[in-house]
Structure I
Amino acid sequence: MLVLSRKSNESIMIGGNIEIVVLGVEGDTVKLGIRAPREVDIYRKEIYMAIQEENRAAATNPTAIDEVSKLFKK
């Protein structure tokens with residue numbers, strides 16, 4: 001893990017097209033801004049993990065698999 005220190009209004013770059021900006025620090029909360037291309041999905045980790053779990057559940061649900069199969073048979 002890379003650990004960086006940044007102050008308000010300072011930023012880091014990820015690749016050549018994603019910028020993370022520290023907008024402010026209030027107590028133990030850090031407010032971040034993210035500049036990225038529209039095609040880059042950005043989620044809070046807990047939301048991302050919930051999406052992944054839903055995808056896993058759907059992929060192993062026989063009823064859902066049958067429904068998807070029906071869509072492609074048309």
Structure II
Amino acid sequence: MPDINKLAEDLKQNYDEIKLKVHLGSKEAQDEWTELQERWNHFESQANLKKSKEDLGDAVEILGSELKDAFTRIRKAL
């Protein structure tokens with residue numbers, strides 16, 4: 001199981017960087033970004049970014065992985 005705190009930190013950094021660039025991106029990237037914002041909010045609420053990895057469970061780990069993949073797709077589209 002990866003270090004959830006590190007994963008959350010990396011995702012937060014990606015989220016913040018992409019958020020600044022998205023408004024210059026394509027409509028497709030903007031649409032995906034809108035959806036990702038909802039998923040990011042869900043991830044933050046579930047992870048609470050302060051809980052231990054034992055409390056997070058497999059669902060949050062999967063969601064984190066999906067967010068990472070989506071960030072990569074958006075970054076490539078920009």
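Nothing in this text is a laboratory measurement; each read-out follows from the coordinates by a stated rule. Small disclaimer: the values here were computed from a predicted structure and weren't measured. Cβ atoms are built from the backbone, for glycine too; each structure is taken alone.
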Among I, II, considering only mean count of other Cβ atoms within 10 Å over residues 25-32, which has the greatest calculated value? II
For P(r) over Cα pairs in 5 Å bins from 0, in percent computed as 3, 16, 30, 23, 14, 9, 4, 1, the structure of I, II it came from: II
When relative contact order in percent (Cα under 8 Å, 6 or more apart) is calculated for structures I, II, the one with the largest value is II
Hey, helix-only ellipticity at 222 nm (-39500 (n - 2.57) for each DSSP H run of 4 or more, over all residues; to 500) derived from one of I, II reads -11500; which structure? I
Out of I, II, which one gives 2.6 for distance in nm of label points 7 Å out along Cα→Cβ at positions 9 and 57 as computed from the coordinates? II
